[in-house]
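These are the structures in question, set out in turn.
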Structure 1
């Protein structure tokens, strides 16, 4: 594998970013659908949740271009990461993903290290990242822990049929 390049996203990267986002969140939404059942899932995740996720990621890149970047290998975008710099001094790792064909090759770790570097450079004192406790988020949890994040406030969401 060639060396990766981390750089600012360009307009021409947006469709690829959207594609990677949809690939990354497809198993997550599939798990949600299975765990929640079709009726509850449809109520909580209205039509086209993958398109809405891609829209959200695109919006971040368009509205906050300095708080996001892409990873490129051999001229192809294979990952992205967004971040938010809070006035509180706590930086937030936002939406991020690596294309399936580039997973397991250190791209995610490189993206998190770059994200943390940018946070430090911006004067952040802490960094946080939010992810699910379900099996579909296990790879993300492993990747966050690999670069030094610790689970401080685990979160669980309960539902019940009325």
Structure 2
């Protein structure tokens, strides 16, 4: 975690220097104000996502997560991760804390990666709210069907790579 902090912190410092050199204190102040507005707009989702993850960590038995989405869950775990990712509404502020709690309860890398891929590619909520009304049913259906096989494949490949790189036993 500290490496990502260093990278992001370094990028913030570089951007701050560029803002200072190209516009002085007013430009830096504008950037800070914009950052504060963004923080306030996402804070409710962030708090709710972490609260939900905390409750799931307490309420879901580790044995259940491990059995259905663990390293040894095979194709069933990939399909469960895919279905859960496709059906769970919300943005990254909701999903990633939930997935972190699943990982701490014994979920495998494959099913978690299948969940992320399904959320990104075949989120049913997004299809209903955006794709169907804007693009129409034909394009939405074709894109959905074309994307269906990708999340389990991503999960399987991610699990295999995780083992090849010896990140897990």
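All of the numbers you see were taken from the coordinates with simple rules; none came from a lab. Since the structure is predicted, the reported quantities are computational estimates derived from the model, not experimental observations. Cβ atoms are built from the backbone, for glycine too; each structure is taken alone.
Brief remarks on what is shown
- At a computed 26, 20, 16 (semi-axes √(5λ) of the Cα gyration tensor in Å), which of 1, 2: 1
- Entry that produces -13500 once helix-only ellipticity at 222 nm (-39500 (n - 2.57) for each DSSP H run of 4 or more, over all residues; to 500) is calculated, selected from 1, 2: 1
- Which entry (1, 2) yields the derived value 0.50 for FRET efficiency 1/(1 + (r/R0)^6) of positions 63 and 151 (r between Cβ atoms, R0 = 30 Å, to 0.05): 1
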